[in-house]
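Asker: These are the structures in question, set out in turn.
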Structure 1
């Protein structure tokens, strides 16, 4: 009985709209509807690779998503190890709370902060011009810096959440391993390298393989709130391209085809990721 409201919600908002996927195979016209629009088969999917904007959006998505995954794994691991070495409980809890708090902020809020901080007259440019005498940098309007800005801001917002998983893994390591290593004369750095990291490896493998399923998800909320026409060449991703193509330009069939293409590829990658997680780390959903 408790599950019924959730099931109804999922059926209405997750599975119900899937009827509209038929638009991917039509020259869809809103005034004709799904039944009256012309059936064109796979023409919309062929256009994905014919339009320069669509292929560029796929490339941008892969570059941004892979960058986020890589730094989103490495930095939380390093921070978790460093924080686990802190012996003062008060300092440890304070740092953990500070780095975890940004995870609860919406991208609308974070984007507003970033626009103020990274603008031409923002705090970062004020520091650069005052201390180093450089010209102001338009971080959110320069294609050469936009991707790095996106990756770094995503890392700042979310690495604290990932760090908690690794901290829990470190806390679960048997202390006798460290005692044995210490008896053998291992330094603290050697204990981290030969005890901590090997014990963390199964969790690292699980998280890395599961992130493979989101390789085509570069973060619509973040980029939609930060990008502009100046950075379409390096910042436009599949989700924002679908939004502009379908809702703003009225190419509903083409936009649906791009979205369906992304969903199918993501489904395949998720299946592969779970297979890898099971084989490499014996990870199972149930």
Structure 2
């Protein structure tokens, strides 16, 4: 009886070990999008957690002591970069984990190698609004950039876990293949909206709009990070009527006062879209993030 029980326990331990390998790479990401892509590349060899919630404004995540503790135990940290998640800087410093500091083997800036949009030229100061000196940081909202993100994560995982290099490479190749298939499908679905004039609350959707050929008619904000004013909204309403802009793209953390006014005055559809994985039902992974967004856009056309 004891031998049988021992054999059963041994078999169970082996099974659990196969499902959750001992010493799984502990990965902390700044966002749920990066977490989703890390899981796709890392598979069962990684344990992944995002510090930001999917419905948060990533510019304004409040650092917590618990974040420091998590970073102190991390094998790999993956961040958006481009000054979007600057709140990560003080957390990484406080964690005293040299491996995940900039330059360490466990540090990944997912934007490395990006061809950025909206890089400011000339003098950069407060008169231009809350702009990012390295360009628009919402690059993950072009699915083509998902490949770049995955490639940077792949390199980081190989550095901290060289034994898993073959697994990571295979998972990465599978992710890229699936993403290519999805992009072809999404571009076909978006054909009826090519050239459509849209308004966005913030410059969040610049990469998405470029990928799917949507034309920006204006933003609800006066300038990036500068809240709408009555005079700006009046000018925007006039521009929307002249240009036939019928869609306003916003997200859940922006106020609704002025978007409601725009709806009343122009009849435009106000779409509250997810900007991160997990932001709405159905956006459960990186693929779902785009499919739910495209579905809403197609319903509004």
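Bear in mind these aren't lab numbers, they're just calculated from the coordinates by the rules spelled out. This structure is a prediction, so every number in the text was calculated from the model and none was measured. Cβ atoms are built from the backbone, for glycine too; each structure is taken alone.
Asker: For structures 1, 2, calculate distance in nm of label points 7 Å out along Cα→Cβ at positions 74 and 250 and state which one comes out highest.
Answerer: With respect to distance in nm of label points 7 Å out along Cα→Cβ at positions 74 and 250, the highest-scoring structure among 1, 2 is 1.
Asker: Then there's this: If Cα Rg over 2.2 N^0.38 Å, for residues 66-193 alone computes to 1.24, which of 1, 2 did it come from?
Answerer: Derived from 2, not from the others.
Asker: Comparing Cα Rg over 2.2 N^0.38 Å across 1, 2, which is largest?
Answerer: 1
Asker: Could you figure out which one of 1, 2 the value 28 for relative contact order in percent (Cα under 8 Å, 6 or more apart) was computed from?
Answerer: 1
Asker: For which of the structures 1, 2 does the calculation of log10 I(q)/I(0) by the Debye sum over Cα atoms at q = 0.16, 0.20, 0.21 Å⁻¹, for residues 154-273 alone return -0.89, -1.12, -1.18?
Answerer: 1
Asker: Matching task: -14000 is the computed value of helix-only ellipticity at 222 nm (-39500 (n - 2.57) for each DSSP H run of 4 or more, over all residues; to 500). Pick the structure from 1, 2.
Answerer: Going label by label, the one that fits is 2.
Asker: Let me ask something else. Work out the source of 1.5 here, i.e. which of 1, 2 gives that when distance in nm of label points 7 Å out along Cα→Cβ at positions 50 and 114 is computed.
Answerer: Among 1, 2, the structure yielding 1.5 for distance in nm of label points 7 Å out along Cα→Cβ at positions 50 and 114 is 2.
Asker: When FRET efficiency 1/(1 + (r/R0)^6) of positions 122 and 202 (r between Cβ atoms, R0 = 30 Å, to 0.05) is calculated for each of the structures 1, 2, which structure yields the highest value?
Answerer: Between 1, 2, the highest calculated value is found for 2.
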